[in-house]
Structure I
């Protein structure tokens with residue numbers, strides 16, 4: 001919650017927040033536009049829940065983030081219930097704590113994207129599916145498919161593909177063929193379609209009924225086909241316009257930081273689970289559930305095959321990763337017996353200490369003006385970690401040590417690092433200056449500079465792009481966002497202009513060592529100005 005007041009980051013979160021504001025202004029909740037143009041990409045759940053929050057609490061960054069926070073709470077609870085259902089209360093509590101302290105969850109609670117809702121409803125649907133497979137109660141069946149429908153409203157077909165993969169493998173390996181091939185699953189598909197009905201109506205009305213519209217450079221685009229096929233499967237077949245050739249191991253190495261500080265234990269937990277499956281197949285042991293392991297592995301592999309990948313694509317399976325990790329920690333690491341687990345224990349502790357030292361030192365160096373605050377956090381962190389490590393208490397030191405590491409690192413990031421970092425996001429910084437100086441609607445222009453979405457959001461209106469110097473220089477009572485290199489031309493023609501502010505702009509989601517180092521930071525910045533004519 002400390003991160004709620006951080007400026008919304010460009011590009012994705014800034015775009016979604018600006019589009020939510022646009023949706024509220026238009027009053028159309030089924031057809032979506034992006035700066036007035038046709039929008040066909042992400043499903044509507046994020047816009048709907050953020051729009052509801054902004055309607056209640058105003059158009060601001062906190063209102064935009066509240067639904068993601070509530071979705072995270074439901075994800076934690078669903079993870080707890082799923083783990084407790086198959087194992088015990090202790091495993092459930094630890095799994096929820098692990099999920100809550102992964103770097104991924106800290107990140108997507110301020111850099112809010114569609115994935116917060118996706119992982120929430122994925123965890124919820126698996127919990128309800130597990131309950132239904134055991135009890136056969138109709139309520140669990142209905143709630144499971146409502147959850148699947150909500151996951152699809154969050155991010156498309158992956159919302160049904162992921163739970164189908166895990167459920168299929170669970171039923172196949174437990175040889176529950178009667179349930180696997182029961183026609184009742186078709187009723188579940190109908191429930192999903194009912195949940196999707198408002199979205200499908202909007203897509204059909206906006207795109208399928210208007211083949212003359214140009215979308216992403218194409219005409220005759222079907223909104224329904226895009227949602228059910230192109231958006232997800234098209235990234236594998238090559239039909240989608242999105243492609244970055246990230247490679248099959250991109251999500252694997254991204255998970256090393258995104259699931260931190262539990263990454264090492266997740267890897268060992270996965271290995272232990274895979275060995276259990278092999279022993280089960282060989283008839284040498286009996287494993288009671290396969291939903292969690294294959295609900296993690298198969299979607300992860302499928303997503304890794306996409307031609308376009310970003311780190312947060314893997315976040316959907318992290319609730320299951322948390323359960324796998326919790327099970328491993330409680331079975332193997334609380335009372336480490338044997339040289340291997342004792343070695344793992346100390347390697348993990350050393351990695352946590354190094355992480356704290358590196359992150360907090362980096363924050364202190366990057367923004368020395370807040371050095372006293374960061375050093376204070378640094379000293380308290382070391383004292384707390386030392387107390388946990390050398391305490392004679394019977395508390396599970398490994399768990400407490402790791403949770404404390406995550407908390408202190410993100411306390412420093414959310415109180416010092418991100419607020420200072422966002423001072424170099426010209427879109428939000430200069431939009432706030434424009435509002436403070438009396439900005440009126442439809443009077444903010446961008447002259448031959450980029451159009452940051454955060455500027456749209458914080459100025460409460462569209463930024464109008466104008467590349468014609470003679471046309472823009474003749475206007476009055478307007479604000480102009482421009483490159484500092486163009487400021488001299490404006491002053492020559494309009495000596496009456498007022499320079500409101502100048503900001504060194506940087507793409508804040510693409511950090512580099514040159515930017516982090518204050519001595520070389522200026523070389524990485526692009527100077528942007530806000531003037532009033």
Structure II
């Protein structure tokens with residue numbers, strides 16, 4: 001039977017519950033355990049697919065096409081394992097299934113209630129996720145005290161009865177704020193947060209205390225006394241210069257050993273964290289830096305392109321250089337010009353996105369990179385802009401203009417496929433999840449991957465129009481990757497350019513700090529060469 005680590009948060013949001021969960025997963029996996037991580041989001045959306053990136057940040061897509069919270073990206077990057085739709089639970093998903101069962105008469109006419117029907121459904125998903133695993137880590141989104149999170153807190157409270165108290169522990173991530181006027185840390189918010197948990201019926205076993213200033217032993221003992229936990233279970237977690245140091249920090253503070261102790265799991269094997277230590281060392285102490293201009297549409301939100309930025313960092317670590325990301329709003333390129341916004345960048349990356357806003361800025365960016373031989377990597381929408389720019393300015397195809405990028409019209413070289421409904425794996429009008437791609441030998445993409453066939457994740461509703469493939473290739477645009485399942489163009493490149501590669505998929509979603517994505521590695525390598533040349 002699997003054992004469960006439930007991670008809750010208190011005082012304020014954005015404390016790092018996701019990084020804590022991912023770090024615990026890393027440490028336990030390094031000790032040889034089979035680990036899975038689940039994110040519970042209390043919002044009513046069924047998934048994150050329709051959420052505005054300005055509000056919610058990026059949407060992370062799994063191999064099976066689930067559109068999920070960005071924390072699943074942290075989980076995958078840390079434990080280096082692919083997750084799926086079962087690793088994400090939302091209020092909308094739970095209520096939709098319970099209501100559907102009620103409509104079918106599954107409850108035999110009984111009154112359907114939050115307790116036990118909603119809480120039972122939550123628990124069933126958690127138990128199912130534990131099959132074949134040693135430890136399941138469950139992060140409860142939001143903050144203790146939020147009304148929408150109460151059914152989930154009640155469900156995890158009941159889990160100790162369902163699977164046995166010895167198979168469950170509760171880890172509460174909380175804040176120890178520093179008051180500048182008083183020049184001291186304050187424990188009262190944490191006491192109140194734990195009191196709220198206890199009122200619900202959950203007695204936390206471990207407190208992970210986020211703090212910007214060191215805690216002394218007296219303060220730890222005070223927290224232990226008022227929150228009814230052993231002093232050893234008050235884990236101080238200071239702010240770190242990089243999230244990749246958190247596993248090392250938590251190991252140093254013996255959090256993983258404490259979890260195993262409280263779950264009565266014996267393990268003599270210590271985790272080998274040498275690869276993580278190398279990642280942190282190179283991230284912090286790289287002797288050189290390279291600048292990448294990220295030309296996007298949602299740069300005002302720091303998490304809108306989270307996986308893209310992390311993938312760039314991973315590639316930099318592999319080259320032992322510091323990647324500096326210059327965030328550029330594509331509409332600013334339109335109003336202020338490419339030279340003003342992109343001058344001095346060693347490489348340019350155009351990420352995915354939706355809608356017509358800022359499209360002309362992206363197309364101008366592509367032309368700037370193409371004509372000035374600046375390494376360019378296009379992802380999803382970025383790849384489509386590379387095709388449109390080439391069709392417009394090199395092939396001179398009539399109608400190759402971005403204002404036609406509208407669902408109501410058909411674009412000449414990039415169009416909305418008419419048979420796309422039902423194509424994706426979860427419903428709607430997008431192609432979602434992992435698809436195979438065959439690479440053309442001798443191309444930049446094939447050299448980067450070092451493989452003949454790859455699998456990458458997708459999230460888009462526009463495709464390359466095969467009608468124009470021959471005309472574009474005759475004009476010099478090389479098709480270097482084809483989706484064999486759909487006969488769709490996946491990768492394009494310019495052989496005469498130092499690095500001009502665009503992929504219809506989201507390569508960033510499969511990058512890891514200890515296993516960076518090959519396209520990003522090759523792209524950053526080209527940016528380094530461009531820097532040295534200039």
Structure III
């Protein structure tokens with residue numbers, strides 16, 4: 001059933017989508033994003049109809065504070081939310097970060113389960129109760145839109161859970177979130193928890209009940225939907241289900257479950273479902289977290305059929321094996337009707353069709369790379385264009401740029417790489433060897449731009465099919481406790497690898513500049529330009 005049809009339902013069945021990709025999702029080890037990447041994700045979430053964007057945890061770092069501030073300035077439709085613990089400083093910091101938001105929300109929380117109160121907080125239940133009232137009251141000084149969460153709610157004593165929820169609402173919370181923080185509960189149990197709150201908390205009608213389910217047992221989406229069936233009207237989720245440990249409930253799965261099974265669920269969301277695949281690819285790209293092939297809704301195989309029986313059924317009627325169309329979630333199976341003879345106007349139209357808005361300089365650079373790609377590739381697909389443009393957009397203003405690379409490899413070593421980088425506007429070249437072409441390439445980069453970062457991840461996958469497919473490479477570097485991920489795309493895997501490594505280096509430079517007293521010291525603390533020529 002289409003989004004438009006679902007919207008014809010009762011307003012009482014409207015479910016708010018609270019996306020926490022930029023906060024809980026980014027807490028996944030290695031999934032950190034730059035400010036520019038966060039803004040791209042936030043803008044897309046806003047466009048696709050997300051109701052609330054949790055932009056970060058302002059007191060966690062200056063970077064998180066800046067992210068929430070800039071997302072608050074950018075977003076025009078969605079509410080922008082900042083997370084805060086129950087302390088005064090946390091809440092004040094969140095209020096400051098949200099001062100530019102058109103519709104700000106502060107989300108404050110404290111643990112309520114016996115194990116958390118005893119071992120994490122070292123607080124008695126009455127002290128926790130006082131903290132609940134204080135934190136919500138404090139947050140109300142900044143906005144009337146206050147959400148409160150009892151962390152580890154599903155392992156909290158039911159009587160105490162009812163009491164703290166009532167206290168939070170009495171203090172002014174307009175949304176009460178019930179987190180399954182450790183992914184412990186089961187659908188029926190979660191349904192009963194929400195039902196209990198609706199029956200036992202006298203002022204529950206003054207707040208929206210929200211779900212926030214983790215996927216440790218693979219039940220995050222099922223639990224979230226059970227909560228909705230019990231009366232919750234907000235779901236907290238992330239694109240691709242990313243998040244701590246096993247992740248959060250996946251936004252795309254929740255939305256499409258309600259759309260496809262409208263016969264069982266009258267509830268509906270405001271999400272433009274045709275943008276789900278685009279959002280999935282963007283988040284996968286900026287975090288370098290690949291989407292598993294058999295991932296529901298947006299996986300590469302979600303609409304693929306190899307079995308002869310399945311193929312026969314599909315040829316007769318696609319409803320035999322597809323409960324939704326690829327187009328309904330924004331997946332196109334057609335190849336891009338463009339090639340080396342295509343002009344700028346056609347390319348710009350295709351870019352706009354794929355959901356991008358590029359400046360003149362970015363468009364020109366992307367067009368040049370497209371023409372080069374079209375010369376090398378027999379068939380150019382939409383996914384090729386998406387990878388190419390994502391790679392271009394991610395560049396920004398880089399301190400280190402790849403100029404050229406020539407690699408010699410084969411069964412007899414050593415393999416070697418001739419590399420030229422532009423570093424701070426000056427070109428430097430070197431030849432290095434290594435145990436394989438990738439090692440030789442990375443050694444060359446290290447020789448030109450010395451640094452202490454450790455390679456944690458090197459990952460390659462083909463964007464499309466065929467021997468001429470673009471390779472998309474992800475590289476994760478760690479230095480001094482700071483982790484960054486870079487990506488690069490090219491039909492030459494070695495060039496894509498070099499682009500990815502250089503991209504990660506540039507992100508590391510940005511992180512260092514934010515913590516160093518001045519840009520010069522930041523530069524020297526991350527890398528030292530080699531004298532190699």
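Rule-based calculations on the coordinates, nothing more; no lab input. Everything numeric here is computed off the predicted structure, so don't read it as measured data. Cβ atoms are built from the backbone, for glycine too; each structure is taken alone.
Structure notes:
- When mean count of other Cβ atoms within 10 Å over residues 380-387 is calculated for each of I, II, III, the greatest value falls to II.
- Taking distance in nm of label points 7 Å out along Cα→Cβ at positions 84 and 388 as the criterion, the top-ranked structure out of I, II, III is III, with the highest value.
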